[in-house]
Structure 1
Amino acid sequence: MKRNAWISAILLSSIALAASTAAAKDWTHVRVGIEGAFPPWNALDAKGQLSGFDVDLIKDICARAKVECELQTGEWTSLIPSLNAGKFDLVMTLGINEKRKKVVDFTVPYASGVATFLIARDGPVAELPMTGERLNLNDKQKAEPVMAEIGKRLEGKTIGVVQSTSQEQLINAYFGDAVTVRTYKSSGERDLDIKAGRLDAGFDSGVYGTKMLAEPGNETLAMTGPLVKGAMLATEVAMGMRKGEVELKAKFDEAIKQAAADGVIRALSTKWSKLDLTPSYQ
């Protein structure tokens, strides 16, 4: 009887091991979701080809990870649902915050950025405090008086953000009672409304703002206020993946760290944004 029980246990263990082995993926081909409408991170050029910091970097990282990567574009708000539905295996340009951690896993960051306000130079919002200076919202003693003053200056104004971003979360959390929040599908759509006077200000990635302001046709816009990180802001940018994909995470974590150590992230982020976005892993 004991012998039969022992044999049954061995068989069950073998079946479980076989199922586990069958479920394991070798990850030789990875589908990567990318917005394609958020320069300098990623954008579609006049020929419909993807370009940008994300695009150059993913090519390097996939080569290091020894996988073939297939980039597929999608609207920003659809990327995480599409990832969890199995359409993608990874999603680019996904800032890390607690809300997103509940639904996806992340690689280590491949970029470290900031967020700031965008206004029309002749618009209704004057220059905000600490323009161009870095401000960590987790340093509450320093940050709270600054954010309170910004809230007073923005009272009654309409602020534009891209839907389902951590920038939207921050504006609602800090100023939601004092301002009207208007959401957009893309940063470009929002910027058109600032130029046309239909919107008082925007709040977005500082990397995006720096790149956008350097382009012809945007001379009437300006960045204002502090270069913010911390709190709910997802300024540590990583790749998102479905929960539990440990092999995929390990493979890309190592490749990203190698790219940082070799100076590739510094070189590419400086090329595309004029800023060194290399994250720290200490």
Structure 2
Amino acid sequence: MSISPTFGRLRRFGPVNWLGLFTLTRREASRGLKDYNYQILGPVVSSLLYLAVFHLALRTTGTDASNADLLNFIAPGLIIFVACEKAFECACGSFIFDKHERVMADLLMAPLSAVERVFGYLGGACLAGLMVGAAVAIVTLLFAELTLVHAGALLFFALMGTMLHGLIGILVGIWAEKWDSFAAVHTFLLLPLSFLSGLFYRIDSLPALGQQLVRLNPVFYIIDGFRFGMTGTGAADPWIGAVILLAVNFGLFCLAFAWFQRGYRLKP
């Protein structure tokens, strides 16, 4: 029996393990969308309830034109809000689940570098978030008239938003030991940042101090930039928002890379 000359040799992947990276990304995205009744239908129904409540509440005040303008203002923010929520949930929940099931050590044995691991988990979270956001955008047409003014800005801020929440999800997932930590960060950090970022209101109606505080919130630039891509108008310069989000995401990426490199709270 002849033995292959490659038997027993280490497999060479080159500078980047593209197969491993693709597999990890696909795994994380599929985990975030596997149970569509909960993962996709849930956010869609929640978004419809938000819009339905606003629609019914606005029928008693203002004119039809002003009510339609407000719904068209809210809809883009709601779409990117749901996409970002899904990206955080997908990234963070994956780590906590694997820790509880004691399979994290198996994943750490995969021939992937720290950078590839970050990109793999982040790519899966972003894909899941963007797909859920697209589903919400479709059903939003029942209440609002969605437009597309700057496609490049729309895609950029959608990607930056899901990346930011995905990176936060990775960091929280590495740090957390229990689902209570996931719930605490989501309830006391991400939800306040989202709801106080001009999601349901125009920040120019706030006093000067309130506007300055809102502009310190990076989630504001996600929602405002995504809204700019759809409507062509925004409360802040989209270029300033782009620079801020790139800087914040780069910092979070470096921190996630350092934690993977050290095995912080991952290695037994």
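All of the numbers you see were taken from the coordinates with simple rules; none came from a lab. All figures in this text were calculated on a predicted structure; none of them were measured in a lab. Cβ atoms are built from the backbone, for glycine too; each structure is taken alone.
Before moving on, here are some points about what is shown:
- helix-only ellipticity at 222 nm (-39500 (n - 2.57) for each DSSP H run of 4 or more, over all residues; to 500) derived as -23500 - corresponding label from 1, 2: 2
- FRET efficiency 1/(1 + (r/R0)^6) of positions 54 and 254 (r between Cβ atoms, R0 = 30 Å, to 0.05) from the coordinates reads 0.95; which among 1, 2: 1
- Computed 0.85 for FRET efficiency 1/(1 + (r/R0)^6) of positions 70 and 214 (r between Cβ atoms, R0 = 25 Å, to 0.05) - originating structure among 1, 2: 2
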